[in-house]
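Please treat every number below as a calculation from the coordinates, not as lab data. Nothing here was measured: the structure is a model prediction, and the numbers come from that model. Cβ atoms are built from the backbone, for glycine too; each structure is taken alone.
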Structure 1
Amino acid sequence: MAGVIMMDFSRNERIAEEIKKVISQIISNDLKDPRIDGLISVTKVDVTKDLRHATIYISLYGDKKKKDTTFEVINNAKGYIRRELASKIRIKYIPEISFKMDKSIEYAIHINKLLEEVNNQDQGEKEGN
């Protein structure tokens, strides 16, 4: 029985990875909206066990206004993106998709800057002594 559960998990994982790759290509190459601006990365895809729903996490680079506009355009195009996904991936049922902002890259950059500041302060204190 445990083998069946493992197999389902790895199948879902493989499908999520394929969806991530294809949606990334669709956003990069097929969406022609001029409001889409900046660097866009599909960072993660979560698929439910029954493959009926997929949550796609995207990371956007740029100022807040650009990010909000780009996210809105991508979110409004999810019907088109799902149809394109259906034409490029071979699975019995194409999941309903929803998009979420992934702020982990922004957070990592922020933490890195804080660490650099602390490191620079430490260097300044050592040189002062």
Structure 2
Amino acid sequence: MILKFTGIIIVLSVVYMILKREHAEYAFILELCVVLFILLAVFPYYQRLFEKIEEYMSDLQFSVNYIAVLTKCCGYTVIARLLHALCQDAGENALAVKIDYAAKALILFTAFPVFESLFELIKGLLETYL
């Protein structure tokens, strides 16, 4: 599987370099297709990883809601990094920076329930021991 995946990526990279010299707009479309191919090829592995994490967390009596928040934040990070790189490749550096800021705000808002739980835990510990 990994050899086939690597071979396809190498071939697509060579085609991308050739297209970039002659037709930059087609090279950008090919780059988007390669990113989509990579995401779809790697997705089953991430799914298995998150299933294992959920399994371990259920053994520890840990809330699955925290795993959902962590998964969302990781997904937002991956998507934001890909969009940032694509914008930079297209020469849109200002848009890339805005994507970074928007992703950071989205991750902060998504993780806010975890922060609330953490603050409640700290508050409870302080009330108990002080």
One of 1, 2 was used to calculate mean count of other Cβ atoms within 10 Å over residues 43-50, yielding 11.4; that structure is 2
Calculated from one of 1, 2, P(r) over Cα pairs in 10 Å bins from 0, in percent reads 11, 35, 24, 15, 9, 5, 1, and the structure in question is 1
Computing helix-only ellipticity at 222 nm (-39500 (n - 2.57) for each DSSP H run of 4 or more, over all residues; to 500) for each of 1, 2, the value -19000 comes from structure 1
The value 25 for relative contact order in percent (Cα under 8 Å, 6 or more apart), derived from one of 1, 2, belongs to structure 1
